[in-house]
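Read-outs: derived from the displayed coordinates by stated rules, not from any lab. Every value quoted in this text rests on a predicted model; they were computed, and no experiment measured them. Cβ atoms are built from the backbone, for glycine too; each structure is taken alone.
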Structure 1
Amino acid sequence: MALVYLSDILKRAGLDLKRTKLIRHAKSDKEFNECYMNGLYMEYTCRQKTGFSDNYDHWVVFVSDKSTRAVLEGCYKVNGEKPDSADLIPDNFPNRQSWLERDGSIFELEHIDVLKELEGRLIIDWGKGTRMWHQKATTEKEIVAIKDKQKVEFKGYENVCINYEELKSIVEDNITYEDWHTALSSVYGVYLITDLTDGRQYVGSAYGKEGILQRWTVYVNSYHGDNKKLKSLLKEYPERYKSFQFSILQICSKSMTDDEIINLENLYKRKLRTREFGLNDN
């Protein structure tokens with residue numbers, strides 16, 4: 001059987017191999033894994049040494065799987081570079097002080113869709129040089145497998161606790177997340193957004209035709225859902241939405257009136273004191 005290489009796919013996607021960098025994050029790295037598990041994956045990825053992307057326009061990023069294998073996470077266009085600083089590093093970033101002392105850069109990365117259908121599915125063999133965690137795309141990487149696109153099970157409203165990137169994937173892929181779309185569009189409810197950077201919370205409610213799914217889709221598209229304090233927060237810290245965690249406080253029947261849902265929302269605001277200490281304005 002003829003071998004298929006990553007370079008073949010990258011070229012078909014229109015990427016210039018000479019100006020594309022391959023990156024492999026390892027879950028065995030404690031610092032990366034902590035960021036990965038706490039929704040700070042992009043905050044980690046965009047922080048590199050100054051000049052890291054010189055002569056490179058795109059990054060193709062992988063996360064280690066087993067042994068030398070790695071799974072495609074995404075493809076990013078590099079739109080700029082600027083010095084990192086204390087006000088740009090989230091308060092809950094692992095080893096924050098050491099990052100401040102590294103005198104590195106933060107890169108403006110734009111996720112592009114040229115490899116979207118293969119994200120989470122394409123597996124390559126990085127090769128024996130796993131310590132070389134970033135390499136030129138001209139370095140041949142054998143494609144080991146492309147996983148079937150499997151549907152993701154919805155495991156109950158009480159178990160919903162997802163970050164922004166996970167919510168974006170759910171909203172944008174109604175095939176893989178068919179069960180999620182069915183569940184979230186079938187109920188009204190009261191939900192909670194937690195800013196993992198400082199712990200502040202926002203209580204909201206959903207009572208539109210498509211239930212919670214409809215309301216959360218607005219956050220995917222706008223980041224702030226047209227909420228006053230969230231808009232103000234994102235105006236000051238434009239990337240803060242990446243630290244938002246979404247969960248469900250209570251689901252409600254679609255037979256309930258708008259006023260009943262709003263009264264329930266206000267009850268949770270009082271219980272959690274999100275007007276006084278959180279991100280609710282009313």
Structure 2
Amino acid sequence: MKFVIDETKDKMITSLLKSGKNVMLTGATGAGKTTYCFELAEKLNMNCEVVNCGSTQDARTSLLGFFQLEDGNTKFTPSNFIKAIQTENTLIVLDELSRASDDAFNILFPILDHRREVCIEEEDGESRKVKVADGVRFVATANIGLEYSSTRSLDRALQDRFMTFNLPYITGEQMTDFIKGTHELTKDDEMMVNVLSQVYDYSHNLFGKGKIGTRISTRSVINTLGLVKDGFGVRDILDHAILSQYEQDSSTIVNDANVLREFADSIGVYSNSNSNDNNS
């Protein structure tokens with residue numbers, strides 16, 4: 001079962017990539033943007049290379065490569081990114097592009113526009129142009145919005161190099177169907193997933209009304225499925241694996257967690273008959 005995305009949007013993104021255009025996927029964290037990129041690569045029968053732009057503090061080293069001593073000689077070692085852009089039929093995912101540095105942006109500009117090249121400095125001090133290979137395509141992901149304090153507004157010149165699509169969070173019902181289609185669940189497991197989906201939906205409804213400052217991500221719920229399969233109760237999963245993420249931030253976010261706990265209590269999560277606690 002494939003990740004849930006609007007069919008028309010999926011067809012447009014696929015068509016653009018086939019024609020050589022760059023695509024940017026925006027949306028909230030944990031909505032499935034990177035997962036969808038892997039599915040795109042599989043559908044297009046392409047290799048997939050993910051570059052975490054949020055970790056490129058030293059952009060030149062991370063994106064271009066580095067010098068090192070080898071047998072008394074200075075040797076340039078190209079980055080995985082440079083190797084990827086020279087590998088035909090590769091989908092390169094520029095993950096979390098909204099967290100990249102200015103240096104990273106400047107390196108990416110000529111790669112993403114009509115030039116499709118970048119200059120790297122080699123051992124002799126001379127610059128060499130590296131061309132993007134035929135069949136290489138670029139998809140960027142970006143978390144954009146007031147929820148994400150570590151992100152930034154993207155440079156307009158960079159945005160113009162992409163066709164942008166928003167991937168919103170899926171509904172609780174869609175998430176439940178996706179989980180049931182990709183995991184083997186017992187009846188008890190299904191009941192727990194349904195409860196988690198209700199709390200997930202409630203967080204999104206309140207967020208949409210401006211009553212809480214953040215919401216439960218799709219990834220947060222899907223990541224707990226191993227705990228469900230291992231027999232942990234829905235109460236413990238909600239408290240320790242999902243809502244605990246809220247309590248690491250400000251008092252406002254802690255209050256959001258308490259609001260969601262009150263809702264969970266109203267649907268029986270904290271009653272003994274529904275908690276299914278693991279007592280080991």
Original post:
Quick one: Cα Rg over 2.2 N^0.38 Å, for residues 20-75 alone came out at 1.63 when computed from one of 1, 2, so which one is it?
Top reply: 2
Subject >> Label whose coordinates, when relative contact order in percent (Cα under 8 Å, 6 or more apart) is calculated, return 17 (choices 1, 2) >> reply: 1
Original post:
If log10 I(q)/I(0) by the Debye sum over Cα atoms at q = 0.07, 0.15, 0.17 Å⁻¹ comes out at -0.30, -1.20, -1.39 when worked out from the coordinates, which of 1, 2 was used?
Top reply: 1
Original post:
Comparing distance in nm of label points 7 Å out along Cα→Cβ at positions 44 and 244 across structures 1, 2, which is largest?
Top reply: 2
**OP:** State the single structure among 1, 2 that was used to calculate FRET efficiency 1/(1 + (r/R0)^6) of positions 108 and 156 (r between Cβ atoms, R0 = 25 Å, to 0.05), giving 0.10.
**Re:** 1
Original post:
distance in nm of label points 7 Å out along Cα→Cβ at positions 28 and 60 was computed and gave 2.4; which structure, 1, 2, did it come from?
Top reply: 1
**OP:** Work out which structure the value -11000 belongs to, where helix-only ellipticity at 222 nm (-39500 (n - 2.57) for each DSSP H run of 4 or more, over all residues; to 500) was derived from one of 1, 2.
**Re:** 2
Original post:
If we compute distance in nm of label points 7 Å out along Cα→Cβ at positions 204 and 268 for structures 1, 2, which one ends up with the highest value?
Top reply: 2
